[in-house]
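Following this line, the structures themselves.
Bear in mind that the values in this text are calculations on the coordinates, not laboratory data. No experiment lies behind these values; they were computed from the predicted model shown. Cβ atoms are built from the backbone, for glycine too; each structure is taken alone.
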Structure 1
Amino acid sequence: MSVGVLIISHDGIGPAILGTATLMLNDCPLQTKLLTTSRDCDPDQITEEAIEQIGILDTGEGVLVLTDLYGSTPSNIARKLTLQRHVHVVSGLNLSMLIRVFNYPHLTLEELSGKAVSGGQDGISKIVPDK
């Protein structure tokens, strides 16, 4: 058993990041589901779908929910999911975060949440020209 991953994002963002990560790694080592929101979506309906997906993804080790922008509709939906047992939410989804998560499929939910945060932060850097 391992932690499941649920990505909740705006249209286009989650599919692009998940597709790129699985292409780069040539695999998707954790059971992963994706939900996207649109401008005209019903957040209550997406929340219900997310709860259903958590039921499928949680095989006893919990579910890590990744969302793109803190305070946005996907993030607000994810926040409601923290009321479920064994659910951690990390916002700020980026490619380095997801690759880091996929590189540690054996970790616990708590440990994997930490890897998601460090992967996201470590993937951000300012590139300056060589002198």
Structure 2
Amino acid sequence: MDSHLLVTALLFAAALMVKHIVCDGPLQTLAMVREKRRYGRPLGLLHASIHVAGTLFICMFFGLGIQTAVLLAVLDGVLHYHVDFAKENLVRIKGWTPADGPFWWAMTTDQALHHLTYLLLTYLAFIRL
């Protein structure tokens, strides 16, 4: 891989991580968090759709073709939705709260899976597709 492509790929991954901070932070409401544990609920789907929109914007900004951009954005949304759904249900079923150590294992695993998704998207965007 040439150095220009490597720098571009790293900037792409970094942009996805910043997008994650914005979409999981100020653009996520408490109602979205609560609905993520019930499959197919509108606000949980809206939260994932916000991630789709952010990823689509980043893909287009980096000059990816529309088909690749849509594919990567939808993949991000589907994976994000299911990681959140699994984490929220595990926490609910186990009755964990922020006062419990396992809650933080679940939370950090959730976040790590999201960031690993961004590495996958970067791989697909710049190496594989």
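When mean count of other Cβ atoms within 10 Å over residues 6-13 is computed for each of 1, 2, the one that comes out at 20.1 is 1. In this comparison of 1, 2, the computed figure 15.5, 49 for Rg and Dmax of the Cα atoms in Å is attributed to 2.
When helix-only ellipticity at 222 nm (-39500 (n - 2.57) for each DSSP H run of 4 or more, over all residues; to 500) is computed for each of 1, 2, the one that comes out at -14000 is 1.
For which of the structures 1, 2 does the calculation of FRET efficiency 1/(1 + (r/R0)^6) of positions 78 and 102 (r between Cβ atoms, R0 = 25 Å, to 0.05) return 0.45? Walk me through the numbers on the way to the answer.
On the way: 1: 0.85; 2: 0.45.
Of the options listed, only 2 reproduces it.
Structures compared: 1, 2; top value of distance in nm of label points 7 Å out along Cα→Cβ at positions 70 and 94, i.e. the largest, recorded for 2. Kindly point out which one of 1, 2 the value 77 was derived from, the read-out being volume of the Cα convex hull per residue in Å³, for residues 22-61 alone. Answer by label: 1.
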